[in-house]
1. Using the calculated result 4.7 for distance in nm of label points 7 Å out along Cα→Cβ at positions 42 and 146, pick out the matching structure from 1, 2.
2. Taking mean count of other Cβ atoms within 10 Å over residues 82-89 as the criterion, which structure among 1, 2 has the greatest value?
3. As an exercise: helix-only ellipticity at 222 nm (-39500 (n - 2.57) for each DSSP H run of 4 or more, over all residues; to 500), calculated from one structure in 1, 2, equals -14000. Which structure is it?
4. On FRET efficiency 1/(1 + (r/R0)^6) of positions 114 and 186 (r between Cβ atoms, R0 = 25 Å, to 0.05), which of the structures labelled 1, 2 is highest?
5. Rank structures 1, 2 by mean count of other Cβ atoms within 10 Å over residues 10-17 and report only the one at the top, that is, the highest.
6. Of structures 1, 2, which gives 14.0, 43 when Rg and Dmax of the Cα atoms in Å, for residues 26-73 alone is computed from the coordinates?
7. Tell me which of 1, 2 gives 60, 41, 33 when you compute Cα extents along the principal axes in Å.
Structure 1
Amino acid sequence: MKSMTSTSDKILDIAQSLLVRGGYNGFSYADISAAIGIRKASIHHHFPTKAELVSVLVDRYRRQAEAGLTSLQEQSSSPAEQLQSYLNFWQTCIRDASLPFCVCAMLATEMQMLPEEVASRVRAHFRHLAGWLTAVLRAGVEQDVFRLDKRPEEEAQALMASVHGAMLSARAFSDPGLFGAIVSSHVAKLLPDGRPK
């Protein structure tokens with residue numbers, strides 16, 4: 001049983017790296033097979049269809065992301081620090097190429113072509129992230145550390161777009177530093193004096 005679990009995890013890990021590099025349609029079971037040295041039939045044994053494989057992958061990614069966001073809130077009661085920790089996470093991932101692009105952001109670029117079982121999970125990820133950002137921004141307004149021009153829900157959507165757009169720019173120009181430059185200017189607009197309290 002243990003080897004099945006580790007084989008499944010290896011398949012998911014390789015699928016995730018291939019997906020981040022080339023999207024849903026940018027990889028096949030043959031690519032996974034070549035990367036980890038198992039037959040395609042073995043991959044089908046664990047994940048009968050690609051849609052099932054990517055659904056399980058997105059579920060795993062969402063659990064990790066949601067646990068990470070919960071952890072940020074537990075580590076600090078300061079909304080400004082929570083937000084900065086979230087941005088620092090992505091900055092580090094992009095700089096060291098450990099996760100240079102959000103799995104769900106990559107899938108969102110192909111939304112019209114995704115099987116519904118995958119697309120619905122991607123939407124759920126963004127709903128959760130938007131809800132978390134909204135709660136952080138709302139708490140920041142209540143604690144007088146953020147000044148918002150729009151409702152927290154709208155600012156959360158704008159911030160989410162800024163973060164994912166910054167990932168895209170960093171990737172397009174092969175410049176990890178662009179991510180920080182873009183998002184820090186967005187965050188500075190939320191702070192009354194341009195600096196965290």
Structure 2
Amino acid sequence: MLAAISHDLRTPLTRLRLRSERVSEGTLRTAMLGDIAKMTRMINETLDYLREDARSEALSCIDLPSFLQTICSDFADTGHAVSYAGPARLPYVCRPRALSRAVTNIVENAVKHGSTVTVALRPTATDHIEIEVADDGPGIPPALREKVFEPFFKADSARQDSGGFGLGLSIAQDIAKRHGGSIALKPREPSGLLVSMLLPPEPVLA
């Protein structure tokens with residue numbers, strides 16, 4: 001099914017993009033390319049949610065600060081104010097590609113709704129690892145903080161991306177759980193949202 005989706009939808013979308021780029025009228029060309037890009041993101045988001053390879057990824061020991069700084073730099077390179085705060089070195093055993101997807105999804109949600117985002121890393125008193133993504137956006141009402149983790153849940157007041165299926169936080173939570181961890185949403189004062197990913201000292205893989 002995944003192979004069929006990848007081939008049968010991505011191939012015509014690529015043809016549409018190439019044809020749209022040849023449209024002479026600027027406003028129409030921009031609108032068409034925007035719609036195609038949105039459809040492509042939706043397909044990629046769904047494939048990421050369904051794909052099994054992230055669940056079978058081998059464990060690796062990484063330097064977590066460098067790992068998070070790379071994610072922050074990728075966003076900063078595209079014009080977003082995303083910065084890292086935390087220790088300079090902290091080794092951690094995880095599934096790197098999966099964890100990168102989880103943190104990236106959370107940061108993507110943050111930059112869509114806030115102007116400044118901080119990715120903080122800190123060890124806890126119980127030797128767990130906390131990765132906290134803080135933004136200065138409108139936040140999420142308390143009644144919706146659990147619903148945003150449900151696949152395909154979308155609501156403007158819950159800050160869901162209008163260009164996707166609402167799977168970003170579902171994927172992040174799934175990855176955290178498969179490392180034996182959890183994700184919680186908290187209000188940020190005076191405004192904004194804190195997304196806290198708590199990971200165990202050693203992953204309890206599922």
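1. 1
2. Structure 1 gives the largest value of mean count of other Cβ atoms within 10 Å over residues 82-89 among 1, 2.
3. Among 1, 2, the structure yielding -14000 for helix-only ellipticity at 222 nm (-39500 (n - 2.57) for each DSSP H run of 4 or more, over all residues; to 500) is 2.
4. 2
5. Across 1, 2, mean count of other Cβ atoms within 10 Å over residues 10-17 peaks for 1.
6. 1
7. Answer by label: 2.
We did not get these values from a lab; they are worked out from the coordinates using the rules stated. On a predicted model such as this, the values are computed, not experimentally measured, just so you know. Cβ atoms are built from the backbone, for glycine too; each structure is taken alone.
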